[in-house]
Structure P
Amino acid sequence: MERTDEKGGKLKGTLRLYVRWPLIFAVFIALCAAGMFLIDKRAGLAASIVAIICVAAALAIRFYNQTKITNDMIYFAISFGQVQKQLLKGLPLPYAILDENGRFVWCNNEFQKLIVKDSPVGKSITTYVPELTKDRLPSDGENTGIEFSLSGRDFRADIRRTSLDEMARSSLIINNGKGFTGSIITMFLFDETEVNALKRRNMEQTIVTGYIFMDNYDEAMENVEEVRRSLLVALIDRKIKKYFSDFDAVVKNMERDKYFITMKKVSFDRLVENRFDILEDVKTVKVGNEMSVTLSMGFGLDTGSLAEDTSYARSAIDLALGRGGDQAVVKTLNKTTYYGGKSMQLEKNTRVKARVKAQALREIIEQKERVICMGHQITDIDTFGAAVGIYRVTRQLDKKCHIVINTVTQSIKPFMDAYSNEADFDPDMFVTSAEALQLADSDSSVLVVVDTNKPSITECPELLRRVRTIVLLDHHRIGTETIDNATLSYIEPFASSACEMVAEILQYISDNIRIKAVEADSLYAGIMIDTNNFMTKAGVRTFEAAAFLRRSGADITRVRKLFRNDMDSFKARAEIVRAAELFHDKYAISACNGNGLSSPTVVGSQAANELLNINSVKASFVLTEYQNRIFVSARSIDEINVQIIMERLGGGGHMNIAGAQLTDMNTDTAKQKLKNVIDEMEKEGEII
C-alpha cells in the first residue's frame, strides 16, 4: 500500500469553506471600497486602506492557521480512529485486516485468541488457515466465503477486498484522492461449530429405509429335505435380524422371503463401512442345502421425504434383482452405488417368465402397425441375431418390422448378405437411423431394444423419445443409466445372450411358427459368440435354445464358415496376444491396433478370449481404438468379476464377459486408467 499523490491531500467539504471564509469576506470589503470611490474619493481611499488591512489579515489567518487546523483535524481523525480501533479490538467476532498478498496487518483480540501465538502481523493467513491460499483470496470489490477449522472450532469466513483508491475517493477529508494503489482485505469469522454439530446430529438421526429379498428362496428349498426347510428359514431369519440388531435397526417380515428395514443414518454409515458383509455371511447357513441362499438389498435415502426414500428403496431392490442379485444397491437423489455382486448369477430352470413375456410382447405388437428393432452401436452378431428373431416374431403376426443398423461391420456383413439374396425378406428390412426416424410414429409404432439397456449407446437414442411404446430385451446387468420408460422390460442377467432369450420367446409366440434356416443361423451364431463356443455362461436353457435352433435348420458348419477371419485379422489377434503384459501377475492387458482391420472391436474381443488360455491369467483386457473411442473388452473364467471393473469405467456386462467405451483419451491413458481402477478396487477389497 502506498500513496503516489505528489501534491498531497486537500481539505474538502464544509471544512474547506470554513477555512476560505476570511478570504471571501476580504474580497467583499474590497468591492465595497471600490464602490466608495464613486461617492467620495477620500472616503474611498479610507475604505481601500481598511480593505487592504482586511485582505492582509485574511491571508495571514488563512496561511497561518491552515497548518494548525490540519494538524487538529489529523489529531481528531487519529483519536476517532483509536476509538474505532478499540471498538474493533473488543468486537466479539474475530476480525482481521490483511494486505493484498494475504499477510496480517492487524487483528482484534478474538482473532488473537484463536491463534494463541505471538502477534501474527506480517505473517501470511495461510500459516494459520492452510485452506485459504493466495489464489482463493477475493479480487477487487468481491466477497469470498470459505469454511475451515481453526483451534478445534468450525468457522465460516466472510472475506472482502477493498481498493485504497476507492477508499480515498470516498474520504470526507481528502479531496482529489487519486493515485492510491493497492488494496486491503478484511476478514470476519463466524463460529458455526454448534450449527454444524446440530446438522450432523440431524443427519445422523435421519431414517433410512430398505428392503431385503432372498434371491433364490424357491431354488434353495428344492434341494433341502422337507423336515429341514423350516429350520433353514429360521436360521436365515435369525441371522438377518441378529445382524441388523447390532445396527439398531428394525427388521420386519413382509413375506417369507422378504423383509422391510428401517435404521438411523449413523448406523447405516457403519453398515456401508462393513460393505454389507451380511451378503457373504448368510451364505454360510447350511442345513443340508447344496445351494447357498443369497440376499439382495435396496436402500433409499437423502430425498427429504420418508415416502420418497421408500420409493427409492423399492427402485434400488429392483436394480439389485435386475443385476442378478447377491448385492446391495444404495439409491440417493444424485447417485446409485452398488456393493457386492461378485458371484455368478443363478440360472432358473423354469421358463414360465419367458412364456409370460412372450405373450405380453405378442399383445403389444398386435396393437401396433409397425415394429422398429435396434440394439447397441456397432452392431455385433448377438444384437443382429436377436433383432432377426424379433423380425420373425413380427412377420408371424403379419406386421411390418425394420431393423436399425448404421454401421455394417465385417462380423455381421456375411449374415446381412444372406438376407439380401432371399426374396422372402422385405427390401426395407434393414434401415439407418434417419430412415427409422421417418418411419417411426408415437402411436402406431413399437420400438424393441435388444442386447442393451443403456439409452446412450443405442443405435438411435432419438427413437426412445419419438416412440411411446418401448420393449426392452437384454441379458446385461442393469446399471445406473437405463431405459426406464419401457412398457415391457425383460432383463435376465443369467441368460447367455440376447439370442437365447429371443429363441425362447419364439417358442411361445405361436404354436406353428416356422423359422427360416438363415434366421436360425443368425440366432445360433449370437449364442455361440457370446458363450465363446458354449464354454462361458452356457446353462441348461442355453443348450435347449441351441437345440431348438438346430431343429429349425441352423447349420453349425455354415455358421463356422461365416465366422472365419481374413489373414490380417488373424495376424492382428496374434499380435495382441504377443504384446500382452501381465499386470499384478494375473491381469493380461493388451491393445489392438485397428488400422487396416474391418472390425477391430471383434478382433479385440477374440484376443481377450485367447488370453484366458494362458496359465495364471485370471482376467484379460484388450483396448481397441476405433471411431475416436477406446473400446475395452474384458473377459474372465470364474475367479474375477470383470463386470464390476467395467462399471467403474462406465461400462457393464456380466461377471465373465464385459466391456466399456472410453472417450477423450488415447490408448496409453486408457490403459493407465484401467490399472488405476484395478489397484483401487483391490485396496477396497472389491476384487481379490
Structure Q
Amino acid sequence: MKRSGLVGYISLGLLLVATATRAVSLPGDAEAAAHGDEAANVQLVKETEQKATDFVFRQYNLAVLSHYSYLIGSGGEAMIVDPARDIRRYLKDAQELGLKITRVYLTHSHADFVAGHMELAKATGAEIIANDATKAGYPHKPVKDGDAIAFGKVRAVIVTTPGHTPDGTCLSVYHPASETNPAFVLTGDTLFIGSVGRPDLMGDGMSAAELAEMGYHSWKDKLSKLPDETRFFPAHGAGSLCGANLSDKPVSTIGEQRRENPYLQHKDLPSYIMAVIDGLPDAPQYFKHNAKMNHDGPPLVDWEKTTPPALPAADVAVRAQKGAWLVDVRDTKPFAAGHPADAINIGIRGRFETWTGIMIPWGEPFVLVGSDGEVQEAAFRLKRIGYDAPAGFLQGGPDAWKQAALPVGSLRLVKPQELYQHMQAGTAPIIVDVRLPTEWMGLRIGNVLNIPLNKLFADGKRLSKDMPVLTVCNSAYRSSMGAAVLQKMGFKSVLNMEGGSEAWIADGLPTLSAVGSGHGSGAPATRAVRLPERLAAAELKRMLMDLPGTFEIVDVRPPALYADFSLPGSSNADIADVIANPAYLNGAVPLIIVDRDGSLAMAAGGILSQKTQRPIKVLYGGLEAYWNESVAPSTSASPSPTSAPAAKPGVPAPAPALPTAPAPAVPTTPKKKSAGC
C-alpha cells in the first residue's frame, strides 16, 4: 500500500473514532431503541422476496415496545404473525405486494401489548388462528401440535412450546412446502436471542417454576433438535420485559443460541429453573390486563378518532384534585422549565407506552399535557397497551395552565460538572439513581442511592422531604420522571442531572463500576477504563486450529482486500458499523477484530471495550503480522498444492488452505439505535 493511501486510511479511522466517541452510549441501556421518531412506528427490519419461487417474508419492529411482527406471503395470500394493534403498515405492505391477508396467527396470548388480530380480521376478513390450549374468547381456528397452515408454496407447522405461557407456540416455516427442514422458525416468546421467555406473567394457577420446567422441555425436546443453521425470529428484542437480558439482534440461529444463550447452558432441570426465575424485573401492572384483552378479543378501535376531549385548565385542576393523573408528554427541558404541579413527565420521545403502563394504574383517570400534536400522538400510541380512554387533554397546553394562575412546578437541571464539584465539597444533595439495580451496579456516578423508578412511590418514603434530592439515570429521561414523582410526593427541593450519566462520562468525570472501586469501599471514585486484549498471530493460529467455534472474527479491511485474503470463519464489516452497531456488543464468545496492521482494529476495540463486558481482542500487528509469522514462512522451493507464494510487501497473497473450522456466529446487522435513557 502506498504511504499516501495508508495515511488516508488511518486518518479515516481516527475520524471514525472521534465521531464515535462524541456520543457516549452506556452498555446494557435497553432504552436506546426508543428515542427517534421512527421508533414509535412499525418499521421494516428485514425482507426476503423471492419472486421466482413465489415467497415473501418481512420482519417488522416497533422499537418503543421492542416488538417484532411478521408477514409471510405466497400464492397471492399473506399471513401476519403477532401483529401490533395498529395494523396500517401490514395493510399497506400487503397491498403493495399484491397479497391478500387471509390469516392472522398469534404465538400466544401476549401480555406486553394489545395485539391486532381483531383489527385485521375486521379490515380484511382474515381467519384468526390460535393454539387450542389458549381457549380464546374470540372467533378463531384452534390448532394443535403438528397442525399445518398451508398457502401457496408455504407450509407452516405449529410446534407447541409452553414455558413463557401455558399456550406458547412456535411456527416452523417451510418453503418450498416440501422441504425437510424449516427455512426458519418464528419462536414468539419461547426463545429470544440471548434469553428465554419469563415464566411468571400468566400461568393459570401454575407457579413460575412449573412453567420454567415446561420451557426446559420445550427447548430440550423440540427446539434443540433443529439443525444448528436453522434461523429463528423472536417476538421481542432488547428492552422487552417478557424476558431478561435480550439481545438487540433481530435474528439468530439455533446453533448460536446453543453456544451462547446463558440460560441454555444449564443442562439439568434444577439449574435451568433457578436461572430462569432468578432476578426477573418486576412486570408492569398493565401486563395482566393486556393478556386478558388479547385472550378475550380486544375491542375494535376507530383510529381516525383517537384525540381525547379538550379540557380547560380549571376543569383539569378539579380533576387532578379528585385524583386524576396529569401525564406531561413533553421532553425533559420544557418540562423542567414549568409544568402543572403534580404532573408526571413521561416523554413522548421514549418508551412512552411502557412507562405509562408502569406508572399510571390501570383504569384510573388521566389527562394528557403537551402540544396538540404531542397529545394526539400520545393518545394514539396508548391504544397499543389498552389505555384507550384518557379523560382528555389540557386545552392550550402548559401556557393555559400558567395563564389560569394555577400552581406551577419546575425542576432545576444541574450540569454534571457542578454536581461533581458539590460531591467533592460534601455539599451535594441526596442523589437517587432511578435505574434498575443491574444498571446501577454496572456503572454509576459515585456512591449514590439506588431506588428504581418503578419503586419510587413506595421506597421514596425512606427519604426526608425536607432534604434536597437529585435524580439521575442514563440520559435524564427516567430521572425527569423520577423527579416528578418526588415532587408529587411532596418533596420540597427536587433537582435533576442534565444529560444523565452519558453527559457525566462525556465530561470525563470519574465513575464507579463493578470492575472498579466497590460500592461503600471508601476508595475514591475511579474511572473504569477497559482496553482490548492484544492477540499475537501465533496464538490466533492456534485458536483457529484447536478451538473453532469458540470466538467470532470480524475483519474491518476494505472488501477488496478481504476478498484477496481472509481468515477462516471471519466476516467482513465496515469499521464504522463495528463501532456503532449494538450487535457487536452482544455475545458470550470473544470478539476478535483484525485489520491490515492492527492500528484501526485497536482503535475500534478500544471503543467497544468501553461499551460492553464482552471480551474484545485485537490481532497485534494485523494480518500483515499473521501472514509473515504464520503463512509466508511455510512456503518452500517446491510448494505443495496447499501452500501459497510469499506475499509482496503490504499486499497479502491468497491464503493457503488452513484446517477447516466451523464459521463463528456472525452478527446480523440490526437497526441502528440512538443513545437512550
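For structures P, Q, calculate distance in nm of label points 7 Å out along Cα→Cβ at positions 153 and 593 and state which one comes out highest.
On the way: P: 6.6; Q: 4.2.
That would be structure P.
Comparing P, Q, where is mean projected area of the Cα convex hull in nm² highest? Please list the in-between numbers first.
Details: P: 50.6; Q: 33.2.
Comparing P, Q, the top value of mean projected area of the Cα convex hull in nm² belongs to P.
When FRET efficiency 1/(1 + (r/R0)^6) of positions 225 and 241 (r between Cβ atoms, R0 = 25 Å, to 0.05) is computed for each of P, Q, which one produces 0.55? Can you show the working numbers first?
Values: P: 0.55; Q: 0.30.
Traced to structure P.
Comparing distance in nm of label points 7 Å out along Cα→Cβ at positions 137 and 393 across structures P, Q, the highest figure is found for P. Out of P, Q, which one gives -14000 for helix-only ellipticity at 222 nm (-39500 (n - 2.57) for each DSSP H run of 4 or more, over all residues; to 500) as computed from the coordinates? That value comes from structure P.
Between P, Q, which one scores greatest on relative contact order in percent (Cα under 8 Å, 6 or more apart)? Intermediate results must be reported in sequence, preceding the final value.
Values: P: 7; Q: 12.
By relative contact order in percent (Cα under 8 Å, 6 or more apart), the leading structure of P, Q is Q.
Comparing mean count of other Cβ atoms within 10 Å over residues 321-328 across structures P, Q, the highest value is found for P.
Where is mean count of other Cβ atoms within 10 Å over residues 193-200 largest, in which of P, Q?
Details: P: 11.9; Q: 26.1.
Checked P, Q; max of mean count of other Cβ atoms within 10 Å over residues 193-200 sits with Q.
When FRET efficiency 1/(1 + (r/R0)^6) of positions 369 and 409 (r between Cβ atoms, R0 = 35 Å, to 0.05) is computed for each of P, Q, which one produces 1.00?
Q
Only the coordinates and a few stated rules stand behind these numbers; no lab work does. This one's a predicted model, so the numbers in the text were calculated from it and none came from an experiment. Cβ atoms are built from the backbone, for glycine too; each structure is taken alone.
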